[in-house]
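Next up: the structures, one after another.
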Structure 1
Amino acid sequence: MTDLLASLYPWTKSLHIMAVIAWMAGLFYLPRLFVYHAEQSEPGDSRDEVFQIMERKLLRVIMNPSMIVTWGAGLLLVATPGIVDWGAVWPYFKLAGVLGMTWFHHWLGRQRKAFVDGTAALSGRQYRMMNEVPTILMVVIVVSVVVKF
């Protein structure tokens with residue numbers, strides 16, 4: 001099995017990078033949609049319905065599958081011999097960042113449901129501030145993997 005993982009390493013890493021890019025695009029865009037949704041619509045109006053469709057499709061068609069592929073390919077990379085030095089600090093920082101991204105993803109899903117229920121309580125400004133969370137986590141993850149401290 002380890003020989004197979006080693007021979008597939010470039011493909012697994014490529015798949016992982018592509019999935020991360022798609023996931024990050026959604027993590028950046030969905031909070032921005034929430035800003036516009038909170039500021040430019042009222043529950044039940046035509047714009048509310050359009051925002052709900054956009055948010056649902058972004059989450060279910062792009063973000064959920066790309067998160068799953070990111071995790072799956074990432075776990076295969078972790079299982080590939082010689083890729084992760086568990087004696088270093090960086091894998092733990094990356095893991096913390098990925099867990100943070102996953103938490104944020106699920107938080108966004110709960111926020112989408114609040115819009116559907118008409119109970120969204122955050123302002124556009126608050127969603128703008130939350131839009132910085134994936135950026136901070138991305139910096140932690142990329143620096144951890146590239147610098148490998």
Structure 2
Amino acid sequence: MILPNGMDLTPDYEENGRWYNADGIPVPKIAEDGMVDYATFSGYRRYHAECHVCHGPDGEGSTYAPALKNSVLRIDYYDYQEIVASGKQNTGSGSANQVMPAFGTNPNVWCYVDDIYVYLLAHGTDMIPRGRPANKAEKSEAFAEQEDSCMSM
């Protein structure tokens with residue numbers, strides 16, 4: 001599947017318990033039976049712990065924050081990372097003053113920034129439905145080690 005931004009969602013290789021496309025960008029891996037990879041499940045959990053208050057359940061958007069499940073399909077992965085790390089302000093005539101705070105120093109977001117991304121991709125492309133994924137892969141040892149390393153910094 002190719003996104004409107006030109007990115008290929010085909011999983012190519014796994015590293016530290018996360019899947020990446022041939023360009024090294026994190027992507028979801030959903031099995032035919034609907035089982036999600038652990039990173040996508042982790043992204044669901046972290047999104048709903050940190051992001052849904054403004055951006056709505058399942059990235060559907062709210063009256064004052066955009067639907068992230070749609071945004072990630074249009075913007076570049078590196079632009080997504082920059083916005084999450086540094087925040088974003090939209091001010092100007094004819095639009096509401098929108099401000100997203102920076103989360104680059106929040107380990108509960110930054111350690112899982114790729115997981116949140118793959119969850120939003122999976123939901124935005126209808127690879128998974130709304131709600132908690134019913135079937136998930138187990139957390140790998142490599143995923144747990146990378147998570148522990150990041151959270152202990």
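Tell me which of 1, 2 gives 4.9 when you compute distance in nm of label points 7 Å out along Cα→Cβ at positions 87 and 127. Please list the in-between numbers first.
Working: 1: 4.9; 2: 3.2.
The value was obtained from structure 1.
So if we calculate mean count of other Cβ atoms within 10 Å over residues 55-62 for every structure here (1, 2), which label has the highest result? Write out the running numbers ahead of the final one.
Numbers: 1: 15.6; 2: 18.2.
When mean count of other Cβ atoms within 10 Å over residues 55-62 is computed for each of 1, 2, structure 2 gives the biggest number.
Given a computed value of 2.6 for distance in nm of label points 7 Å out along Cα→Cβ at positions 7 and 135, which structure among 1, 2 does it belong to?
On the way: 1: 4.5; 2: 2.6.
Answer by label: 2.
When relative contact order in percent (Cα under 8 Å, 6 or more apart) is calculated, the result is 29; to which of the structures 1, 2 does this value belong? Working shown, then result.
Values: 1: 37; 2: 29.
Of the options listed, only 2 reproduces it.
Given a value of -26000 for helix-only ellipticity at 222 nm (-39500 (n - 2.57) for each DSSP H run of 4 or more, over all residues; to 500), point me to the structure among 1, 2 it was derived from.
1
Could you tell me which structure in 1, 2 was used to calculate Cα extents along the principal axes in Å as 57, 27, 18?
Values: 1: 57, 27, 18; 2: 48, 36, 29.
Comparing all candidates, it corresponds to 1.
Of the structures labelled 1, 2, one was used to calculate mean count of other Cβ atoms within 10 Å over residues 31-38, giving 15.0. Name it. If you can, show how the numbers build up before the last one.
Numbers: 1: 19.4; 2: 15.0.
Label of the originating structure: 2.
Any read-out appearing in this document is the output of simple, stated calculations on the displayed coordinates, not a laboratory observation. Model, not experiment: these values are computed from the prediction. Cβ atoms are built from the backbone, for glycine too; each structure is taken alone.
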